[in-house]
Structure formats: C-alpha cells, structure tokens
1. Name the one structure among P, Q that mean count of other Cβ atoms within 10 Å over residues 5-12 of 17.5 was derived from.
2. Tell me which of P, Q gives 0.7 when you compute distance in nm of label points 7 Å out along Cα→Cβ at positions 21 and 45.
3. Name the one structure among P, Q that Cα extents along the principal axes in Å of 35, 28, 18 was derived from.
4. Out of P, Q, which one gives 3.4 for distance in nm of label points 7 Å out along Cα→Cβ at positions 13 and 77 as computed from the coordinates?
5. Here relative contact order in percent (Cα under 8 Å, 6 or more apart) was calculated and came to 37; which of the structures P, Q was it taken from?
Structure P
Amino acid sequence: MYKHIVLWKLKESAQGMSKQELAVEVKKRLDELPAHIPEIKSYETGINIGDYGASFFDVSLISVFDTKDTFWKYTKYPVHDEVVAYISSVTQAEEIVDYND
C-alpha cells in the first residue's frame, strides 16, 4: 500500500472566511474526492482539535492507494486539481509524507 499524508496550516482568514470556516470548507472539498476518484482505497480527513503548543497544522489528510502509480493517477483528475488549487489559495504552509506500508 502507498500512503500519502498531508498537513495544512491555514491562513488566519481568506476569501471572507475565518480560519475555522476555512478548515470546514477544506475538509468538505477533500471529502468529496473519493466519490470521483476510484483509485482511492482509504481516505481520512480531520480538523485539528488540539489546543496545546505543538498544534501547528489545522487540517490533515491520510490517503491510501494500491501503488505509487495509482497515487499518481489520482493526482491527474481535474477534480483533484480544483481542490488543490482551492487549498493552495487558503494555506500558508503544507507538509507531505509518502511511504509504502
């Protein structure tokens, strides 16, 4: 299995929304992808509820694919590109970790 983990730090506000509203919108858009992309085997998104000093990131994604090739196929869908463009417009930082399990 190929696992793809992404963490996003959102802007304090953007597009007329607060950081919390942005987190809800980012999660909603991410959660729509599995209905359109059959290569996704498992998909979990979350809004950070941690309220301690180590809580830097606001939204997370853990996605699973059969192989690196099916992951790359996932990245080519126009609906994926639309979500990525939106998230890029409302984030200030992003970290990604990919690995085989």
Structure Q
Amino acid sequence: MSVLELTKDNFDQTVGTGTSLVDFWAVWCGPCKMQSPIVDAFAEKRPDIQVCKVNVDEQPELAMRFGVMSIPTLMVFRDGALVNKTVGLSDIDEIERLCQ
C-alpha cells in the first residue's frame, strides 16, 4: 500500500476513518531518514492500516497541533482520535505493537 503525504487540508479527512499510522518527519533529520524505509516496509506489510507522513517543515500547523517537539514522531489514530505515539527511531516490531 502506498504512503500518503498529509497536509493541514487533508489530515482530518484522511485519518478520520479506520486506523492510521502517521510519521512526522523532516528532510534534514538523520533518524527520520532511517525511519522512512521502516515505515514504508510497514505499509507494505499491513495494508489494513493507512500509513501517512507529515513533513513538519512544510506543515508546521500540524506539528504544533499535535505537540510534535522531536522527530521522528509516530502517532496512531483510530477513527480520527489519537490512541498511541512514540518519539524516536522505531523498528517494525515496535511499530506493530504501537498499532495494536
């Protein structure tokens, strides 16, 4: 399944239904560069979970809205409600547990 890029304009509609994993990241962030292929692999492994990314430099409103102070930050939403989050580099097993 492909990873969706979220903006302030499509965020609420996109994560409003089902389970979504959202990766808050930035181009200049070293750990984010390591996290990205892991998130992509998770998207392939779990097509039942919508996987999305938010570039915090391009979408500062979303970073502020969710209190993202450090990246990478992964958040799990169910039907639009934040249910879990982690900060820092996570392996695929940690992401799997985060989404349970």
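1. Comparing all candidates, it corresponds to P.
2. Q
3. P
4. P
5. Q
Quick note: the coordinates plus some simple rules give every number you see, no bench work behind them. Source: prediction; values computed, not measured. Cβ atoms are built from the backbone, for glycine too; each structure is taken alone.
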